[in-house]
Structure P
Amino acid sequence: MYLKKALRGISIVFVITIFASIAAYLFRLVLARNLTVAEYGLFYAFYAFFSIFMIFTDLGLMQAVSKHIVDFKIEKRKRDIKSIIVYSFYFQTAVSIIISIILFILSPYLLPKIFHITDTTSFIIMSLWFITVPITMFFTNLFLGFQKPALNSSMELLRQISAIAFTLLFLYLHIGRISPFLAYLSMNITLLVVYFPFIKIIFPEFFKIKTKFDPILFKKIFKYGFYIAITSMIGLVLTQTDTLMLTYFKGLESVGIYQAALPIATLVTYFIPVLFAVAYPMISELYKKKKKSTLNQGIVLIQKYFFIASALITIILFLFPELLINILFGQKYLGAVTVLKVLSVAMLFSTITSINNMITSATGHTKHFVKIMIYAAVMNIILNFILIPKYDIVGAAVATMISVIFSAILSTQLLKKILDINSPIRQWAITSVAAFLTIISGIVIQKIYIGSGIIYFGCLAAISILTYIIILFLCKIINLKEIMSYITQMRN
């Protein structure tokens, strides 16, 4: 039952996520084609900066609240469900307002020192956007808690479509470089208008039940969320520190080039949000009901096949970096080619860490994961300090890759220790070798048969994908019978 439910959920969310990802890259394409490299870099430098403070707004409540909604649904505690949703939203909104005010006051000192600019207009708009972030957190709590992964994923699609539409509108009105900032502010308001009616559809008693503030309950939720918050904070250090340190050491031009490679590289982790939306509440439910055998079987299945899929994307990114960057961002961003190759490898191992993090969080073992993330974050900061001044954007990418591989190894060991899960390390190793051999063969073909155009690259990509799949079949990492059994379960 759980496998069937998971496969169907993943299929639906996967389709929605495809369109959301396409929209996300179209948004970046609009920015790259209409802004200078420095202006493009400034937007994502600001986004990285505010993302660091987002963790103080959330404090792990998104995952903590959605997990407890699952538990309370089993126990039929509807009043408590509404209470934790509403009061967590109040808390998150209050914190976001306070942080925005503090950052606004400090902006005359922060902007020249960190971002090397003096105009505060964009920063003020971004501060206002930050106040609207709890809107998305509210609906994420609701949709994940009530196991509505398709609705949750659709929010990202609407966000990206809104960002594109508003950006194009503001560019058409000749507002210029602040257009994406105004678009981000507008998109969360759009989410509120569109998804507000779903509150009653998903939770019919929401507007009838009175809330009750239970200090003991909220202490329990905040305690659970505390370790998630620390993990998330450290995760932000791993993902955003490179951008901020590039801003400080090298300037907005380097950030702009780096931010051309980074979003393409994250295609490797493309399946993780899909997995999280569907699997997180199910893992939490299975663990709550003590169905250990079903849980362990599902986790190993997830670890194996999501790594296989992520490795396939890594192959494509490693073989065609120039083509992808040129199509999405243009020739002025081709300096990101080497960075894209390095980051694609980093993101492959990031899938392992992300899956392990999801599992420990859903089963209530987040505090054990915190130490690993602290070690990885400290390593990342130190490596950035060493490598960025000398090697610029490539140094930032290498620092990220080393830190991510380190955290993947330790988190896999942790999963074995606390949940007695034997991760498919042998399958990962063979899959990695298969990916490596496929990349080598692809490079050799490119050297022998030099060409250009969509047909040439399409044929080369098809040959590479076929080579990778054949190697996996020959090594018995995947087999047709196993795949067909999952397809049958999904259809039934």
Structure Q
Amino acid sequence: MFIKIDRASEVPVYRQIYQRIIELIREGTLKPGQRLPPSRELARLLGVSRRTVSRAYDELIANHWLESRTGSGTFVSREVYEVKELFGEEEPPPKEEPPRPAAIDWSKFMLEMRFYSALPRERLPEGTIRFTQALPDPSSFPFEEIKRISTNLLWKPEHYYFDYSNPQGYPPLLDLLHEECELDGIDMGRNVVVVTMGFQQALDLVTSLLVEPGTAMVIEEPTYNATITLVKAKHFRTYTVPVGEEGVDLARLERRLRRGDVRLVVVTPTLHNPTTVTMGTEARMELIRICARHQVPILEDDYASDLHYRGMAHPTLKALDEAGAVILVRSFSKSLLPGLRIGYMVVPREIALSLVRLKRAVDKGNPAFFHVLLEQFMRKGFWRKHLGRIRRLYEHKLSLTLSALRKHLPDGVNFRAPEGGFFVWLRLPEKLSGEEALERMRENLVEAGVYNYFNYHRADGPGLRVAFSMVPADMIEPGIERLGRVLKELLSG
């Protein structure tokens, strides 16, 4: 038979056989009643599978071009052929395969991934000492108290533990947080507590409400990496203002606010992350005056208020806020349990309802059981005892870290002893390639937070964050010794 298979064609092979047999019948090459080769033989001649030929034959029989005679084989249909000739009926054109839809180009939607959520790394070699994790030491988690409270709560569980809850928060917990804020000198007659799932949700909600399309926000440089990743993910126009020895540069900030397009300033005035700088009271008051003058709200990240070990604590911006310009954000992630995902905002009454409605639109409420658990943990006095324990633990680790740094750092690398927190900021004499420094550290089984990680533009800079909170006490000095050796090599090379 005169059948040629085009294997480069997009038309399936069985369909090519089907179409060619119809053409042979129409042109008279195949006569009515003529026997076709058995499917096995035609498959061998064409170099295709028998199933492919059988499928073509079956469709030709179904459309009355061929007929199958039991025990005799497959023949060109005489009767239907004559009818088609008589009435001039044409075989409908074969169905063409629908064009394949163009693939979506996802590249334009992808986030910049460099240092996106964590320092890039392969699996670290065993024995690496990591000064990169500014998180609570798991040995400090108050499991016994939590187990006792959870058992009591679940002995006779209430339905509301696991139902949709008040988006503002569990009311008894709100009352306790309200009292905590009053003890901190905050005017709670003018402000409202809204519970969130940590700092990140608070920042997300506040920016969603305040930073409109075409407007901008200001963050510090350097700053907490999670702030950077969120504003990048939301594609906000973002300006940066440097942090100096006394905190955020107020003169530079005011020049930026004069542009008129800024809708929010995000600052960490206490134990700034990563530099550990704490702003003085007068500088805090001037920051509020500047932002109030330009009608720009401030979001105060007060992550470290519970982690102050030495010296005199300064009042929060919110406690000094007579203009109603400050939104205070706190979290239990550093002082209690990171996975608890509970924080709270203290916001001016004027915007409280808008933020609660926005929060309801985002998550429909809070994990009520964890709110009840935290409320009981605080009400039974466990919270104050826990704070005492962790402050002693981290102050001890800080002392070990400072002693090791003084002993092992090379000349030219300086630091200022922080009054609390989870880390120490090293000031280097020159800019280093952050990624090269990270690679060299890892080769020496040690890791610390390079400047790029805290820089909005991911640029190199003269700083290194050494987080001690997760490092076992007996590994702090060996880790600092390795770090000092790497820095000496990098700075001398």
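Each value in this text was obtained by applying a stated rule to the coordinates, not by laboratory testing. The shown structure was predicted, so the numbers you read here are calculated from the model rather than taken from an experiment. Cβ atoms are built from the backbone, for glycine too; each structure is taken alone.
When helix-only ellipticity at 222 nm (-39500 (n - 2.57) for each DSSP H run of 4 or more, over all residues; to 500) is calculated, the result is -29500; to which of the structures P, Q does this value belong?
P
If FRET efficiency 1/(1 + (r/R0)^6) of positions 133 and 477 (r between Cβ atoms, R0 = 41 Å, to 0.05) is calculated from each of P, Q, which structure is the one that comes out at 1.00?
Q
Taking 0.97 as the value of Cα Rg over 2.2 N^0.38 Å derived from one of the structures shown (P, Q), identify that structure.
It traces back to P.
Of the structures labelled P, Q, one was used to calculate distance in nm of label points 7 Å out along Cα→Cβ at positions 37 and 365, giving 4.6. Name it.
P
Out of P, Q, which has the highest value for distance in nm of label points 7 Å out along Cα→Cβ at positions 125 and 421?
Evaluating distance in nm of label points 7 Å out along Cα→Cβ at positions 125 and 421 on every structure, the highest lands on P.
When FRET efficiency 1/(1 + (r/R0)^6) of positions 373 and 413 (r between Cβ atoms, R0 = 41 Å, to 0.05) is calculated, the result is 1.00; to which of the structures P, Q does this value belong?
P
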